[in-house]
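Just so you know, all these numbers are worked out from the coordinates, no wet-lab data involved. Computed from a prediction, not measured in an experiment: that's the story for all the values here. Cβ atoms are built from the backbone, for glycine too; each structure is taken alone.
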Structure P
Amino acid sequence: MKPEEQDLVSVVIPFYNEEDYFDDCIYSVLNQTYQNIEIIIVNDGSDKNFYEKLIALKQKYPNKINLFHKKNGGVSSARNLGIQKATGKYISFLDADDFWLPHKVEHQVRIIKEKKLDFIHNSYYLIDQKERILGKFLSKSLNYRQLIKSCDIGLSTVMLSAKISKENPFPDISTKEDYVCWLKIVKRITTLYGDYKTVTLYRKRNLSLSSNIIMKFINAYKVYYDYEKFNLIKSLMSTFRLSTYYLFKEYKIRIKNIYPIRFKYILDFNNLKFDKSFIFVALNMASLSYLNILYLNSKNVIFWIDGVCSKFIIKNYNKTAGRKVIEKVNLPENITNIYLCGKESKNQIDYIRKKFNKKVGYIKLPFFKNFFETSKFRLSVNDNSVIFLNISTPKQEIIAKNILRFNKNKKIFIFCLGGGVAMAAGEEEIVPEKIENLNLEWLWRLRTDTFFRLKRLIRTSSVFLFKKVFRYFNKVNFRELI
């Protein structure tokens with residue numbers, strides 16, 4: 001369907017001094033598969049530097065973004081102004097630190113039309129500030145009797161008719177404002193339809209308003225006493241029930257709903273196909289410790305067996321050292337771009353060029369102090385590209401998944417090789433065969449950068465042992481790619 005034939009969808013985004021994640025948020029809307037969208041950003045009295053950033057964004061996308069400024073009055077007043085200004089047939093809400101998957105709007109519009117709905121909400125992934133998947137919420141259709149027990153609706157997944165939204169504004173309350181709104185709406189339309197498809201990444205932030213437990217409890221009580229007009233005892237009982245349901249919901253999100261996660265691995269490198277994008281990662285103690293970083297990209301991740309810890313996961317253990325990966329890989333002739341990404345090295349570039357007999361470019365990465373800084377890095381690359389990453393785990397995996405996220409509709413093949421490229425190029429001393437056969441590479445590597453390596457070893461081994469003891473890996477399936 002052409003954009004001019006699509007119903008207009010208004011996306012309301014309240015903004016207040018959001019520095020870390022707003023670029024991702026806006027990107028996720030601009031890159032929706034559904035094109036007929038107006039983005040309504042309501043600046044709720046942000047500082048001057050953010051004001052200027054929003055002005056620049058509006059100028060960059062004048063036909064897509066409508067920008068409104070107001071004095072600081074809270075998220076409810078910001079959303080309500082956005083609703084008033086919306087001209088679309090449908091309205092969607094998105095918080096400035098959340099992220100939509102590319103199909104979100106298209107999928108919801110299709111379901112709304114097929115089922116003749118006025119309201120839809122969907123499943124979402126819960127992520128932390130380091131981009132790690134914490135869990136998954138599975139949506140379901142709710143009537144008033146169900147909703148009054150627990151607010152099981154993710155605001156950034158909601159799409160509803162503009163008429164319903166304009167007639168049911170958000171109340172002036174610091175948290176639970178969406179809960180009050182949904183309770184008003186469900187009394188009118190009987191059922192709030194829940195669709196199973198996952199459409200949103202919802203970010204759990206330690207310092208956000210919604211993370212303040214005391215404030216949550218107070219506002220939950222207000223929902224029942226001030227807005228639902230329950231008496232004192234019933235309001236208190238309902239608040240305690242809501243808290244209990246919240247704990248049960250957290251259990252389902254973090255433990256039950258997310259699993260099983262399915263990954264692929266290869267033993268025969270001839271089975272590595274270049275028909276769709278992938279991230280090629282060593283299966284070892286480090287990657288197993290940080291496995292939740294790769295949950296969202298599980299369909300694109302392919303492991304090769306590297307560390308001895310893989311023995312605990314893969315029955316048909318057949319180890320390949322990282323330095324031997326490039327030797328075993330055969331690139332198809334249609335690959336047009338090859339890059340070394342990370343630490344600059346003429347020797348490594350020459351090694352890759354000689355192996356594949358093709359020109360090799362270099363992509364410089366800045367120094368990342370921590371995982372959070374790494375998660376903010378964005379890189380646009382050409383279609384049909386191969387990228388060899390030569391930085392440490394898990395930073396290279398974070399970079400890899402962000403490359404795929406921000407290069408949609410391109411074929412990109414990423415090899416997370418860490419120090420393997422340096423060894424293959426002769427820059428680093430190769431682990432002696434006897435040491436390698438005994439699976440004691442980790443001990444041998446402690447000869448250099450001892451403190452740094454020992455600290456990382458203690459951290460990753462502790463996480464791995466914890467996950468192993470508590471049978472975490474029983475919930476993750478590994479299937480051989482043949």
Structure Q
Amino acid sequence: MGALRFRVSRRNRLPEFAPEVVHVYGVDRCPWQGRTVWEDSEHLVHYREIGESGFFVCPWITESGDWTCLVTASLREQAGAYQLERELARGTTSRVRELASQMQMAGVPIGTRSRDAADASQRAFLDHLASDEVETACVSITAGLRAIEGLMADLHRFQQDRAADGSGIPKTLRVGTVVTPFSSERLETLFLELFDAVSIPVRWRDLEREDGTFDWSRLDRWVAWAKSRRRRILMGPLLRLDRRWLPDWAFLLHDRPIEILLRSVDEFIAEVVKRYRDDVDLWQSAAGLNVPGDLGLVSEDRLRVAATAIESVRTRGGKTPVVMRFDQPWSESLIRNELELPAFYFADALVRADLGLRGVGIDVHWGYWPGGSLQRDPLAVHMMLQRWSRLELPLLVGLAVPHHPHDGSEAKPLVLHDARLRPIAPEWQAQQLRMLAAVAASSPSVHGVAYNAFVDRDAPAFPSAGLIDSAGEPLPACRAWQEATQREPAS
């Protein structure tokens with residue numbers, strides 16, 4: 001077993017949960033399984049089976065009290081310990097230089113503040129190398145993160161200007177999810193201001209509680225409502241392999257041949273497509289099949305389920321496009337389970353199979369753990385979208401950001417957090433959503449940005465992610481969404 005050792009001089013800048021989520025990835029940006037422990041109060045050790053050089057990812061508490069994952073440059077195993085703050089500063093300044101260079105080559109204007117922050121980060125890092133003072137490395141990291149935010153804001157403005165004059169990408173489709181009926185006309189009006197299209201999830205356990213008996217009432221109401229409001233209809237996802245989605249009787253198939261489950265999936269989807277074929281503008285065949293789920297299926301079997309879902313829709317849905325959505329686009333599930341297929345490769349296998357996919361959905365459940373995505377800076381989000389664009393299909397980016405660390409019961413936190421961090425609150429949700437939606441809307445490969453929970457109950461697996469509070473009042477995230485998705489906020 002190999003190991004990467006780090007001397008940590010500013011342990012107070014690492015969240016308590018750091019050993020749970022730190023990891024190393026290679027040139028393909030897929031995490032390698034590993035185990036991380038504090039060897040003593042100053043040394044963090046990451047043990048792994050793979051001895052290749054790799055990039056070390058570590059959460060870092062910023063000056064604002066938030067946390068984000070930082071990345072080192074490529075490191076090889078060595079007898080001595082690396083100075084963590086130095087390597088994180090080196091990796092940050094390198095990423096800033098690369099982004100600035102790419103923007104210059106693309107003709108994107110770089111603002112004075114962004115350029116000054118990038119220069120300050122570089123100067124502080126050189127001072128650190130000369131003096132070996134850890135604090136200057138921390139200063140370099142802070143300035144580097146400020147530079148990344150500024151550069152990405154410059155890029156976002158450039159894309160907005162190009163879209164406005166017709167020379168760039170069109171305005172991104174804004175998609176809202178409907179599950180819970182609106183509690184007032186005011187909220188219905190707000191939904192219509194925020195979103196141009198409607199995503200209608202099809203939860204198998206609600207639709208077919210008993211084998212062969214369907215209750216179409218909820219779906220019929222939402223389809224009729226969307227058509228009356230002249231909103232595009234994105235039906236689905238039609239399938240998720242978790243207990244909140246599958247009917248209880250489906251778990252009786254767990255120990256039976258996979259072909260029985262595939263036949264049930266095909267028959268269920270066939271019923272849905274047959275009923276709504278003439279109403280739907282886009283089918284979302286399934287979501288989250290790249291992660292283990294609650295049926296305990298291995299990656300190979302989940303690929304077969306995914307292929308069945310796609311083919312079931314495509315063969316019965318006419319020319320209506322079909323997409324599939326994937327959880328954890330950075331493949332965090334691999335941090336503890338090396339047997340999983342990385343999310344990108346799972347999607348690539350389905351695209352290469354030529355099953356008729358017309359788009360790919362990426363669901364980013366921000367900060368939720370396990371099952372969600374680790375918090376990262378805007379450049380990391382941008383680079384992830386660039387990588388997924390290599391599939392050469394339009395992307396639909398789904399977002400969910402919590403406004404509270406609990407589900408309302410004050411039970412175990414659902415997101416990564418500790419007492420030293422800035423509280424997770426509505427203002428925090430708005431800030432994070434503004435960043436995520438802006439980066440997604442600026443990407444030429446992203447044709448739609450979806451928010452996966454209008455109210456908290458809409459996303460039971462990722463609670464407290466709604467845009468409306470418990471009293472039925474809009475949260476600040478509503479305005480953040482409007483601003484980031486290139487629409488003027490309502491007066």
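Computing volume of the Cα convex hull per residue in Å³, for residues 90-289 alone across structures P, Q gives 227 for structure Q.
Looking across P, Q, the calculation of mean count of other Cβ atoms within 10 Å over residues 154-161 that yields 23.9 traces back to P. Among candidates P, Q, the computation of semi-axes √(5λ) of the Cα gyration tensor in Å that gave 38, 27, 21 used structure Q. Here log10 I(q)/I(0) by the Debye sum over Cα atoms at q = 0.07, 0.11, 0.12, 0.16 Å⁻¹, for residues 202-417 alone was derived from just one of the structures P, Q, and that gives -0.34, -0.65, -0.73, -1.09; the source is P.
If helix-only ellipticity at 222 nm (-39500 (n - 2.57) for each DSSP H run of 4 or more, over all residues; to 500) is calculated from each of P, Q, which structure is the one that comes out at -10000? Walk me through the numbers before you get to the answer.
Working: P: -10000; Q: -12000.
Answer for the origin of the read-out: P.
Kindly point out which one of P, Q the value 4.7 was derived from, the read-out being distance in nm of label points 7 Å out along Cα→Cβ at positions 10 and 226. Answer for the origin of the read-out: Q.
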